[in-house]
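Trainee: Input: structures, listed below.
What follows draws every value from the coordinates through simple rules; no lab data is involved. As the structure is a computational prediction, the values presented were derived from the model and not from experiment. Cβ atoms are built from the backbone, for glycine too; each structure is taken alone.
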Structure P
Amino acid sequence: MKNIVASVGLLCCFQVASAQVGIGTATPHTSAQLDISSTNKGLLMPRMSQAQRTAITSPATGLMVYQTDGTAGYYYYNGTAWAQLGGVSGWSLSGNGGTSSADFIGTTDAKPLSFKVEGGLAGYLSSAVNSITSFGYSAGFNNTGTHNIAFGYNALRTNTSGRFNSAVGYEAMRLNNTGSYNSAFGTFALSNSTGDDNTAIGYAALTATTTGTDNTALGYLALRSTTTAGFNTAVGGLALTNNTTGGQNTAVGYQTLPSCTIGTGNTIVGQGAGIGINSGSNNTGVGQHSLFDLQTGNYNTAVGVEAGPNAPGLSNTTAIGYRAAPTADNTVRIGNAAVVTIGGYAAWSNLSDVRFKKDIEPEEHGLDFVMQLKPITYHMDVAGLNQHLYGKRAGALMQDATFAKAVEAKEQVRQTGFSAQQVEKAAASIGYQFSGVHIPENEQDHYTLEYSTFVVPLVKAVQEQQAIIDGQTKKLDEQAKLLDEMKKELELIKSKLR
């Protein structure tokens, strides 16, 4: 009887061992060999210390335990070593502990590491062979060139074969295609396509350039509109902001050369300097608002606050000093209307080399011209002159207390000189082409006199007077000689009468 019961028991054990097992359920899932079902209890794995875990002899692949000390948690044997579930072997979304200098995120082969957001490329790290680094949605998306760096949304988005580019900022260098050796730092900076060797730092700096090369823009909207131009340097917000095709310009200061579109070869330094220049070229301005009124003129030089021609198209002028304002082409102005004296420690020298003079003839006019002149004394109307020179801006000039005081002091000075209009009339009356009178060339210009030029007719007048004196002296000498002879004859007659 006992043998029969034992045989039945062994048969039952064999059937249980070879069938699915359900604990807490009579119908284990078809995919599970063991199905544990409960609503108020869990599965308790073997618990042990780290020392006990590591002491397990020949652990099977997949063996799992719970470690109670050290970095507590579930550990499994992966076939070669113990690994923690959710530990340093796989980075957690809520942070990781127990890391070491040997831990890293990346690849162990030569393949690049990509990061994606919503399926779109958001980061790209390549090996040193290609040296491509990008972070930001679609940054460097189409890149095939080498040694490029892109940080920011759409930075270097369309770059293909361009090399050695650095783009940092939202859509920085977004349109760059084959351009190389470019650097862009700032939102929308340097939307270049094929241009090389450009540097843009600041919001929308060089944002419109396409094929321009060797441009440097530093500041908000600096060189914003430049497309194909090259060799421009703009430092300061809005510097050269409207330049399109003008090249070889240098603008340093906030809003310098902001209206220059096609002008070339300008060098402007100072806040708001060259603010009106659009197509003018080869001008040099140093000082706040220098060359303020210039638009199309060329080859002008201005040094000083608001110094420069007072007409938009003047060329080849030089202005030195606060509000020094040349009024015609080929003129030089030093100082403004409030200046009382101009001098130095040596006489002014003019060119006077006969080797460079032609059509030489003796001066004919002297006394005839000098005798027509009418010397006058007067007070200078400086305020009226400023109104003529600066127009609507004259009022702002007088608001400067120091300048207004200088104007008042100069207007009190009793001056001696001539009226240029009267000198012009006197010369015309005798047919004399006197070069000492400058006749206005435009509405902003005014009469001037070159007083040094008066030396020539004055010398001629002195020579003419001397000739007259010499003639009179000769006549007097002859008359004196005649008197001496008459005296001798008279004395002879007297002696005979005795």
Structure Q
Amino acid sequence: MVGIDEREWDLCPEELDRDQLQRLGRMLDRRPARFQGRTVGMALAERLLVVRTRDGQAAPLHTNAVQQAFERRRGQRNIVLKARQMGLTTWAAARFFLKTITHPGTLTLEVAHTQEAAEEIFRIVYRFLDWMPDGLRAGPLRTSRANVRQIAFPEIDSQYRVVSAGDRNAGRGLTVQNLHCSELARWPGDPAETLAGLRAALAPGAEVILESTPEGAGGCFYEEWQKAAETGMVRHFFPWWMEPRYRARAVQEASLTEEELDLMARRGLDPGQIGYRRQIRANFRGLARQEYAEDEESCFLASGDSVFELAAIEERWKTAPEPVERRRNGELEIWLPPIEGKEYLVAVDPAGGGSEGDYSAAQVLELETGLQCAEFAGHVGGLELAKVMTELASEYNQAWLVVERNNHGSGVLALAETACGYARVYRQGGQPGWLTTSLSRPAALGRLDAALVETPERFQSRRLLGECRSFVRLPDGRTGAQAGAHDDRVMAMAVGLAAREMLTVGRQS
């Protein structure tokens, strides 16, 4: 078969050779009129690729409404917010598999949120290869390695790799042409740091797909979604009703609520889809809007485990000012410089330092009003942290220095008093520092929650508000940052407000 082009699509997969694959590769994004809006890549996927259906059978891939909608708007860099099980992971694997086998010298990297998810994606990709025509598998698609979630095609110098986000070396030393980050909102560790490392491995012109269901109003995926317009990423949103399987027994018209009638009118839903909606709301309760997204805002705010009042946080987020000054490469942000005659406190949540893990955070508060004046967060600890904090406290009129003394804090306190010679250190029960206990922690967090609702204008930092968004009740009953987020600024502020109350109450008495 000579000369595959848009006018001749009488394609017999068994006849393909290396040159014809490469010609197809140059055409993948074209939309011939005879394909009725589909790309060559979509048509080729439906001709060549086999998937496992939901009933366990192997069948040719048929693009669904979500996959087709993604292809219509797809750009070079994409971020996808979606409901559960919409087929985007399968389509990303299919598109990138075709790009890998039709463009020699290509490295495709898929990054999943868990080892189990990585193994499942690799099974999808290996199934594509396993059902290729024998002539291709023995020729240009002959493999030299197909194990540990890696497929290498030596004849065309291309590779397809699937890794877990928990692999700290994912992407290191590679040059990646196609990157798919699956369930980014659920990546372990520090997803932003992992993603930055992966971006550093991208070749010029690389194609990127960041994709996830939402998980709370905070964390790496949320931030990437919010700033997509600034970074030039194409945003794609796919609500649950785009999946035709999501329907149940039709509800009676007389039972429809005003909200349901409005949704039906706005989104074109039918009584069977409303029946399904009622089922998922009964089964998932507070997480229904998160797992089965209906709009681009409420799905992020839908976590039933949020500790703080999200509506109040969102309102303040809209009006929070930019800092008037940034120092230490943005680690220290200042909104209100010190004013002569005013008193301040600097509340510190110390960490161990180093380039990974938790941040050491500090909040500068005006003592009389509790107004947030400045905020610090950085990977520093020990003597460096003691110096930074005592210098900051000195700048703010010899402010009270309130350091949480749990864990690393006791060492920081000792260095602040001895090596740095700082005298105005807050004491609790005769001991320097603030002790966080099973009793004082919830009380301090409750005070912060009340302040966010009653006096949101106190808070200037969007980074703090972002941490408040993602501060949740964890499965083990504790409270803290959801996976992939931080709570260091939150805890520094909670300690600061608690210590401020003790200092001002002590004065009044």
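Trainee: Looking at distance in nm of label points 7 Å out along Cα→Cβ at positions 373 and 485, point out which structure of P, Q has the largest value.
Mentor: P
Trainee: Can you tell which of P, Q yields 1.06 when Rg/Rh (Cα atoms, Kirkwood Rh), for residues 101-388 alone is derived from it?
Mentor: Q
Trainee: Here's another thing I want to ask about it. So helix-only ellipticity at 222 nm (-39500 (n - 2.57) for each DSSP H run of 4 or more, over all residues; to 500), computed for just one structure, reads -6500; which one of P, Q is that?
Mentor: Clearly, the read-out refers to P.
Trainee: Work out distance in nm of label points 7 Å out along Cα→Cβ at positions 205 and 397 for each of structures P, Q, then name the structure with the largest result.
Mentor: Largest one: structure Q.
Trainee: P, Q: which one has relative contact order in percent (Cα under 8 Å, 6 or more apart), as calculated, at 12?
Mentor: So the calculation was done on Q.
Trainee: Please state which of the structures P, Q yields 27.3, 94 when Rg and Dmax of the Cα atoms in Å is computed from it.
Mentor: The structure behind it is Q.
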